[in-house]
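Below: a set of structures, written as structure tokens.
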Structure I
């Protein structure tokens with residue numbers, strides 16, 4: 001495999017993302033292009049791709065992350081909108097305090113041809129920097145397909161489900177899904 005470059009994800013990457021997703025996940029974890037596009041739209045600065053250097057820049061890996069309210073979990077394969085935004089009397093949307101939001105690491109996959117090359121770590125570091133720049137100081141994720149040990153190496157720990165709504169959303173990710181979190185601090 002040729003060398004890969006890490007870059008912010010583009011909407012034109014979504015067909016390749018769906019191909020990688022199909023190579024890496026079981027059927028129940030496959031998400032629609034529309035659901036993934038909504039995550040990219042919600043937070044383009046924190047969604048990243050690893051592309052093989054060259055003229056066609058074939059994707060080797062991807063990472064979708066976004067800000068999300070700490071008191072809820074985003075649905076699997078759901079269209080996301082910044083529902084935490086509220087409009088004031090003038091119709092403007094005031095900025096959400098970053099303390100009320102968490103950096104949600106939604107989906108990372110590395111194509112079989114790209115595995116073992118440090119792409120996952122590189123994508124995570126790039127997206128984490130963007131999350132810190134946005135003022136986010138905590139992170140959550142749902143580890144699937146036995147990935148919890150990998151996330152533990154990055155400082156994530158299993159956290160207890162907060163309520164029945166968390167449990168219902170967590171169960172959609174499969175019986176082995178683990179809710180994890182960590183604090184984020186600038187390096």
Structure II
């Protein structure tokens with residue numbers, strides 16, 4: 001069976017792919033989680049009968065962390081903070097100056113309309129929208145406020161950081177999976193490449 005693959009490059013000043021085991025003081029993974037990468041694909045193009053399954057990500061900048069503070073003014077604050085009109089300050093350890101190349105394979109989901117090659121149609125739609133700079137909503141680098149400075153086809157000057165080798169003891173796959181499928185153990189970044197199907 002023919003494979004239908006898509007890929008794109010994304011770059012930005014800040015990124016945050018939260019590790020659930022870090023509690024209220026958020027710390028980012030060094031690379032996008034599977035669900036974050038899937039969300040980026042879906043922000044560009046999507047359809048009911050096919051979807052993009054992320055396969056790997058290439059890290060194209062050195063991993064650099066920085067302290068970050070943001071003020072929360074929503075309904076989950078303590079009652080006295082709400083009545084006083086005070087914000088709750090979140091501290092985080094985010095990534096800065098990031099650039100990734102993300103790859104995916106298009107698979108079927110649900111019933112395919114008769115006479116339609118949904119995987120080919122989604123591939124064509126994705127590449128066309130990527131070239132034109134179109135999207136359903138702006139892709140984000142984890143948190144919604146971390147918008148990219150570039151989203152598009154691979155650029156010739158972008159190179160993979162092959163010196164990056166790291167093992168992530170436990171990495172979130174998706175918060176919506178069954179409990180025993182939410183995390184992958186000992187996920188490796190080898191020569192700047194993280195494969196989601198480890």
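Bear in mind these aren't lab numbers, they're just calculated from the coordinates by the rules spelled out. Note that the structure is predicted; figures quoted are calculated from it, not measured. Cβ atoms are built from the backbone, for glycine too; each structure is taken alone.
Suppose you compute mean count of other Cβ atoms within 10 Å over residues 33-40 for every structure in I, II: which one lands on 22.0? All intermediate terms of the calculation are to be shown ahead of the outcome.
Values: I: 18.1; II: 22.0.
Here the read-out was taken from II.
Once mean count of other Cβ atoms within 10 Å over residues 17-24 is calculated for all of I, II, which comes out largest?
On the way: I: 16.9; II: 13.8.
Structure I comes out on top.
Name the one structure among I, II that mean count of other Cβ atoms within 10 Å over residues 9-16 of 15.2 was derived from.
Considering all the candidates, the number was obtained from I.
Of the structures labelled I, II, one was used to calculate P(r) over Cα pairs in 5 Å bins from 0, in percent, for residues 73-136 alone, giving 3, 12, 18, 17, 19, 14, 7, 5, 3, 1, 1. Name it. Provide the component values of the computation, followed by the final result.
Numbers: I: 3, 12, 18, 17, 19, 14, 7, 5, 3, 1, 1; II: 3, 11, 12, 11, 9, 8, 8, 11, 11, 10, 4, 1, 0.
Structure of origin is I.
-8000 is what came out when helix-only ellipticity at 222 nm (-39500 (n - 2.57) for each DSSP H run of 4 or more, over all residues; to 500) was calculated for one structure; which of I, II is it? Can you show the working numbers first?
Details: I: -8000; II: -5000.
Attributed to the structure labelled I.
Matching task: 1.00 is the computed value of FRET efficiency 1/(1 + (r/R0)^6) of positions 161 and 177 (r between Cβ atoms, R0 = 30 Å, to 0.05). Pick the structure from I, II. Walk me through the numbers before you get to the answer.
Numbers: I: 1.00; II: 0.55.
Structure of origin is I.
One of I, II was used to compute relative contact order in percent (Cα under 8 Å, 6 or more apart), and the answer was 22. Which one was it?
Numbers: I: 22; II: 33.
Traced to structure I.
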